[in-house]
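All of the numbers you see were taken from the coordinates with simple rules; none came from a lab. Keep in mind it's a predicted model, so treat the numbers as computed, not measured. Cβ atoms are built from the backbone, for glycine too; each structure is taken alone.
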Structure P
Amino acid sequence: MLYGVQLSKAEEGPWRWANPKPHGNPIRAMAKGEDFSIQVGDNGSIHTSQNLVQWFPRNIATENTLRSVLFFKGQAIVAGDAGGLFYSESVDSFVSAELNQSTSRSFLALAASSRTVVVAGEGGRLYTSEDGRSWIKRSFRYTNNINSIVWTGRYFVVAGENGFVATSRDGASWTKRQSRTNRDLNALAYINKRLWAVGDDGVVLLSYNEGQSWLAARSGTNKNLNTITGTDNEIIIAGENVVRKGVLGFFMYWVDLLEKDEISNPAPPPDWTYFCALETSGKYLLGGRTGMLVDSVRDESDNDYLYWFTADDSVRNWLWDINNSNDLLIAVGDRSTVLTSRDGATWNLEVVPESMTDAILLGVGGDTNLLVAAGNRGHLMYSHNSWTNVVTQGEMGQTVTNRVNTLGIVWKAVEPRVTENDLQGVASLNDTFVVTGGKGTVLTSRDGKEWSKHQAPTSGILTSVESFKNKFVAVGGGNGNAIAYSYDGIHWTQVTGTSIFS
């Protein structure tokens, strides 16, 4: 959820994230330096932190996706789409690097030795630099996308599309290796003299000779894996709704970290899509879709157990519609999410009826006296403008009674459902409320509780409805080009052109 300059109570300036916090861009890569840590992602998103808890946005001269980051000779190097390559002059200043041959191909991966930093990406594009600021294009005879690079202490190793793997001592001359898979390899990690690779369909590979030959390691999952990190005793792999721990010993075994167990795994990470992972001092950070950042701590009595927690309580469900009534903003979305705000900057999550908790709310609307939220499979609920007493406890332990307006806060479900068709459009006019949806469905009500079903002159979905010049106007249709109007919400006329607006 974003809020912008048109909201009178919001701070003037560019768009800022109101929910989730600190942002909702996918986190593609993270790195920890001596002075600060950094995370990068979609839409030119770049944030830095001094403590891995509080993250602050930084400006960078791109709106393209940033896909890789590392620290090299005291500066952060950032690489991304459309040949974007940047270095930091300070924690809040990032400057475009110079390439001796520019490229429009995306950079996907970075790695560095003590002397050389290598960046590579789409179509086998590969550059090297001695200072992170000036880059030289290297001849690379392979055209596979390179998704990851790692420095082992003796070799640079790249991995990518269709199981491609190659090694180099200097980043300039490369030798192709056999990986024993044709699946895309998405990430590499060199941990305790073992080189690991993970990829699509749950592929995990292990090399004991720095990438020259590989063995397959069963991962226990067929889901796509995007990242790997670990310590001397364990590795963590994560990807599309998967987080697993590989315990290293005489025999290696895997633990599903998403499966909650009150004894061995009481606080699992969210079931999410993760793109990157960072190990620091024996604990882990996972970064993923919609800015999800998950931290971990070790169990004090048993070092094998990890407790996972998110850095904030932001709502990260998809939001499909927003409306305002009586100086209140209401946003609705997946998993029956309802958020309300008085200023567009601070949002509250509201409680919905239990029968609505599995709904996808697609539309919300109404007037100053009644709000209606509509969703998939005919889900409907309403909220009246009324007042109620809320009793709380004050700072000194005293009982405090507050008068609270219930509009947008207290919701009631419409049961039984009037239709099983998806519902999306919501509008009101002259004390009549109209909801539109799939198969030309139109519902009308005077109080939000009792609804009548009608049929518009279309078999397609009516995605939106508004009140305009004393009539309802609905749009949608099988090809998305139907327009219909009604004076009472019951009888509808389908039109073409602009006659209804005259």
Structure Q
Amino acid sequence: MNGKWWTLVGACFGLFLLMLDSTVVSLALPRIRHDVGASPEQLQWMMNAYLLTIAVLAVTAGRLGDMFGRRRLFLIGMAGFAIGSVVSGLAGDPDVLIGGRILQGAGAAPVLALSLALVCNVFPEAEVPKALGIWAAVSSSALAIGPLIGGILLEIDWRVIFLMNLPLIAAGMVIVHRFAPESTDPGSTREIDWPGLAALSLGLTLVVLALVQSEAWSTPLVVALAVIGLVSLGAFWLVEHRVRAPIVEFGLFRNGPYFGASAAAFCLVGAWWAVIYFQPQYLQDVRGHSPLVCGIEVLPITVPMIFLSPFTGRLIAKCGARALMTVGMVFGTAGMLVLTQIDATTSYAFILLGYLLFGIALGLVYAPMSTAAMAAMPKEKVGIAAGVLSMVRLLAGTIALAATGAIFHSLLGSGKGFAGSVAGSTWLSVGLCALGAILTWGFVRSPAEEGSDPAVAGEPAPVDLQHHAHHRRFHL
């Protein structure tokens, strides 16, 4: 096996770990809470801090890789993720574990942003599609089997889910260092949007802090944090319209199909994070199931992606992305409606229906939303458009999880009980999926409907990703 395939293996090591982390840690939260004495707010920060850090840093990490070397930044990210894994795995205090998760997020940002760049840099144009297919399959497979792997590891100890990262990270770093050539983008701007990064970081942190701590802190303090956070986000919007190298090019959203696909991404991924955070806790804490049984029970949420993904290309060609995505969002809405009806004694057969419907939604929407978004963009905008779409997905998890948690804690404080609070907070996910269906149908269009040149409006060829977008096309 020559160097290009070893580079793919090394890049996929990092990607696999990060995708796996998104489901495995959720499964471990009940055990972590009991072991380190975490409060409900601290438990939520163990997820939100990780997502928030990636969301803020990922695009900037990609740009730094363009400037100073993609392999170098990728390896730094892997090392940072390893340090965060050690801190998290050895933590005896919830605040230390949250700190470890922040370090993991800081390391994950360049790994997510640059893993595909390493791959595209070493493969000739004709072989890029095959390499991208393997890269995407690794991502989907890690998400799909994460609950099962997590359940098995948690039967040993929750700390294993963090410490098991170390040998895999070491192997990935050795392979990438040995086989991946260094690369930069000479045409990339040398500017970093530091004011925008500061405003975005402050705004998101304060808004999420206000949501997560809404029940634990006094109302005036929560309101003050929320107001300052929103003002900071407003400042971010102003800054992005005035700098030459913005983190987010807001003008992209004036493109209707791109806006529709981005809205679908925000709604579906937001609902995903809410489900994957609360359902394992419900199954373990309310139903009394072991982590292994819980991991098997939530597989219907993730596994349909593996079976449906190979057919989405043909379905898009036959039905169009708009119809396929809208149907998927309707499935998601139906699945979330089912989960609003659960209580402590609900049969698993009924819960399974909700899981399967939402899993089908993920399979029908996740790949087409990227296709629809990129098809709406001219070739020169593919790179920044892919980066912004990925950032939207990350922000969706951060904001939707914080908002769902705020509703959950409010209901729990009013005496609803854990199961009732999970069911009640799921109405936010119902609203997200329903809104996603409406916006998808209203804005997403096929190239034929737009009357545009398929060579420009169609899904960009792999060479376009290689030259314009590969360092910013990342998934979570």
Computing helix-only ellipticity at 222 nm (-39500 (n - 2.57) for each DSSP H run of 4 or more, over all residues; to 500) for each of P, Q, the value 0 comes from structure P
Mean count of other Cβ atoms within 10 Å over residues 267-274 - highest-scoring structure of P, Q
Q
With semi-axes √(5λ) of the Cα gyration tensor in Å, for residues 43-330 alone derived from the coordinates and found to be 28, 27, 24, which of P, Q does the value describe?
Q
When you work out relative contact order in percent (Cα under 8 Å, 6 or more apart) for each of the structures P, Q, which one comes out largest?
Q
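Which one of P, Q has P(r) over Cα pairs in 10 Å bins from 0, in percent, as calculated from the coordinates, equal to 4, 17, 22, 20, 17, 14, 7, 1, 0?
Source structure: P.
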